[in-house]
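Several structures are given next for inspection.
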Structure P
Amino acid sequence: MEDNCIWEINGLKLSLDMEDAETAEKYIASLDILKEADVLRINKDISYSEMIHTYCRIFRKFYNNLFGDGISEKIFVGIKDNIRKYDAVYESLIDFVYKQRIESASRMNQIVKRYAPKKAKNDKFNL
């Protein structure tokens, strides 16, 4: 059975359980770091290459905040500062988190179906 709490990226296996309140709080706090990247793309005061370096630094900060210091170096080992490559890693994480949310909702739906009272055909109060 696949462990839906282990995100595999570039040879690493990182634990991320979005149904855990502390983890979810850390994830939300880490997302605030990425707001810096939104502002960066419209900053006309820096060169394009410096924007790329700064963009990648912001994402490394995000992963270090979420998973712990030094993790970004492991995630991006051998990867130069490249927006497309950093975005691909981020997309993988977002996909991973999304799948956890879908699995959680599906599990709850199954529980509700299993234990919800059955409606009788001739129920006058068919609610």
Structure Q
Amino acid sequence: MKRILQFLIGGTIYFLVELIFRFIVNHRPPHLVAFIMGGLAVIFTIYLEGRLRLNIMVKALLSGSFVTILELLIGSYFKFVKHDPLWSYSGITFYNIISLHWWLLWCGLALIFLICYRLIIKIIRN
């Protein structure tokens, strides 16, 4: 039940971020895939936080990399199989599916998430 709640919260937050970004940039609605990716990203990040004794920066890099790998897998499927690209990045990219800029952004967002998560856990425990 806990993982389902984490998935729903992560999916909702990710979907809302995608909604705001797409509204500002290209006025297109986000795809449902954004909700699924967000849910998976939050579950993965919380799993890392609870299971591995690593520096928070390393956890943020791993989480950002996880999101980028998800983007590569899902983006490749939609671009090359369905011929309907979900997103198109500019700058240093790999087939406009993933980008260095967005990998760094995902790592930064993961760091913010981990800091907030730690604060929430600390508040709950006290």
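No value in this document is a laboratory result; all are computed from the given coordinates. Owing to the predicted nature of the structure, the values given are computational and were not obtained by experimental measurement. Cβ atoms are built from the backbone, for glycine too; each structure is taken alone.
Tabulated results
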quantity	calculated
Which entry (P, Q) yields the derived value 11.4 for mean count of other Cβ atoms within 10 Å over residues 48-55	Q
Highest-scoring label, criterion being distance in nm of label points 7 Å out along Cα→Cβ at positions 56 and 72, among P, Q	Q
Test item: semi-axes √(5λ) of the Cα gyration tensor in Å calculated as 41, 17, 12, pick one of P, Q	P
With helix-only ellipticity at 222 nm (-39500 (n - 2.57) for each DSSP H run of 4 or more, over all residues; to 500) derived as -25500, matching label from P, Q	Q
Structure (P, Q) behind the derived value 2.4 of distance in nm of label points 7 Å out along Cα→Cβ at positions 40 and 88	Q
